[in-house]
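Heads up, there are several structures right after this.
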Structure I
């Protein structure tokens, strides 16, 4: 068996990054909250970019309903902890990787340790994990840690980046004082102001926010991983061409359309308020 060598393993990245930048990525720590549909593929994609340090958090185990979209879900991993399986997979890519694991998920007790020394946080939490998401984004804002969130909406990806100099998570989404249904609507519309995924849902009965369910696809999760990884790379290397919230982006592979949005005022923006109304009407809320 060949001996692992970092520079050889990731040499084909050179050209898109310099040799010096690749070594910087080796010293970069990325935190990923949640290792489900997007979180798991985020970890493996970033590991193949040569990110050398991770903090990962997840409390769940693999189930057969995960097979359609989660990279760690196979017949051999049923019932196994996602965090254990994904850590093993990342170490198969880079045996030298430094990984701190948080098997209880993101909690108030472990949040500071989870974000200790982190350069970029990549959001992989379940859509409805509003309490954990609010807590984590607020902590990142206090610590000056940039946040990348790439959501698999429809058969595409919606991207937002929160960092010093842009809007805060709360100012953009306006969750304060909202019940879970209102947060779900604000989160959905805030992530994808253009709502490119509207109009081609084959079976609307499969979408029920009150029951916390909706359709998903590995294709969308993989699109998210590519987009999020590049944003994380640019942030880690100090590249300048990053647009922060209230700027957002959405690419819909089904429609083969890309839209960049700008919503000053976030959830208060008249266009956002109108879109929330339209979504509620479509979902009969």
Structure II
């Protein structure tokens, strides 16, 4: 059975002590937690991530019968400034330690860009950018091994790891059982491949399937602005989730799947649609 959850900072603006009950009442049993976005009233730097803070959150989630599926730390591991990389690594180490104390098995991240703005540029697809990312990722994975936590990277079409083949290269190069994949199908799409998205998803599931540790669900719409695709709540756009759900049902029992880009108004509907699809494939 798919364990469905919500990216908690997409939910109502309430203190976490009240918010978890609201999210649980909508049928969700887990969350994607990004401390800097969901717990803005508290510091989230490395020195703040103490055992006491972790145990407080752990008890709070247990009282609400909810899991922290993944602790998000989406920082740029290919930043060109060495001092910023040093600070970034410290934040990753702290999140991994914190996740182990929370009883959360996974820290999630994307794969950066070789610029300070964390924006797409042609160099994102270069071998040089990939080498820098792998170099800076290695010590983070070693830390994850030490704490018994999975580091899950999320391929994104506009980042350094922009497709399934590139992600397979990273997994094979680092060669750690503690490095796995957070599979977000929509993040693999751009205007160049959106019309062949079934093939894009099939390739990802074939190449990365054994290493997929978690799934993100969102949808997309074509728009005449930005990159041409807009992320929206799952079940409210142009996605067909049938084959993805079939893969999950066949290969990934009890996997966490958290919804992104929902609103408080449509979160319940989006969850209902994903459950319907899962139950009918």
note = Value 3.2 of distance in nm of label points 7 Å out along Cα→Cβ at positions 72 and 144 was derived from the coordinates of, among I, II, structure I
key: Answer label among I, II for the case where helix-only ellipticity at 222 nm (-39500 (n - 2.57) for each DSSP H run of 4 or more, over all residues; to 500), calculated from the coordinates, equals -13000   = II
Comparison of I, II by mean count of other Cβ atoms within 10 Å over residues 96-103 - largest value held by = II
message = Out of I, II, which has the highest value for distance in nm of label points 7 Å out along Cα→Cβ at positions 80 and 264?
response = I
inquiry  = Of the structures labelled I, II, one was used to calculate mean count of other Cβ atoms within 10 Å over residues 8-15, giving 16.2. Name it.
reply    = II
Winner on mean count of other Cβ atoms within 10 Å over residues 56-63 once structures I, II are ranked, highest first = I
inquiry  = Given a value of 4.9 for distance in nm of label points 7 Å out along Cα→Cβ at positions 24 and 208, calculated from one of I, II, which structure does it belong to?
reply    = I
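Each reported figure results from applying straightforward, stated rules to the coordinates on display, with no laboratory input. Every value quoted in this text rests on a predicted model; they were computed, and no experiment measured them. Cβ atoms are built from the backbone, for glycine too; each structure is taken alone.
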